[in-house]
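What follows are several structures.
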Structure I
């Protein structure tokens, strides 16, 4: 187990709940990049695959927790983006 890898995942993991809360409170996707979230998810998937194939240890749990939080943020972002799109269409009519 790498203490530095665990530290990185803990720091990233501490940031995601704040980002999720911001999305829920603002009910907006303004300033959010869906592409960024997808790229982060891909990075976590690569980390998970590496852990499964080469280095199974407790750090795998941190990857799974983090990817769940990013998927939550992505889901909320897609939901609010769809809602914003629907509201914009209704204002145009």
Structure II
């Protein structure tokens, strides 16, 4: 099992001083990954050319949140295979 610690928050600087102070606040999250999950994380990091594991996880969370919001609003995701057949993609089983 591999442990990954990620500091949440952002290092972006904004125009307002209070926003910059808020951006410096961070929370640490420690995750334990099975070897296969760590392989998946490494693969995603390489494929996306992410600078860090934290970047991969943050992007994954943004995508996951967006997908959930779309499903909650009644939308459906469809996949098209190479023959052109379209079928619903079941995201959340």
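Read-outs throughout are calculated quantities, based only on the coordinates presented, and are distinct from any laboratory measurement. Computed from a prediction, not measured in an experiment: that's the story for all the values here. Cβ atoms are built from the backbone, for glycine too; each structure is taken alone.
With relative contact order in percent (Cα under 8 Å, 6 or more apart) computed over the structures I, II, the top value is the one for I, the highest of the group.
Using distance in nm of label points 7 Å out along Cα→Cβ at positions 16 and 40, single out the structure from I, II with the greatest value. The structure with the largest value is II. One of I, II was used to compute helix-only ellipticity at 222 nm (-39500 (n - 2.57) for each DSSP H run of 4 or more, over all residues; to 500), and the answer was -14500. Which one was it? Considering all the candidates, the number was obtained from II. Work out the source of 31, 21, 13 here, i.e. which of I, II gives that when semi-axes √(5λ) of the Cα gyration tensor in Å is computed. So the calculation was done on II. When FRET efficiency 1/(1 + (r/R0)^6) of positions 24 and 56 (r between Cβ atoms, R0 = 35 Å, to 0.05) is calculated, the result is 0.55; to which of the structures I, II does this value belong? Structure I accounts for this read-out.
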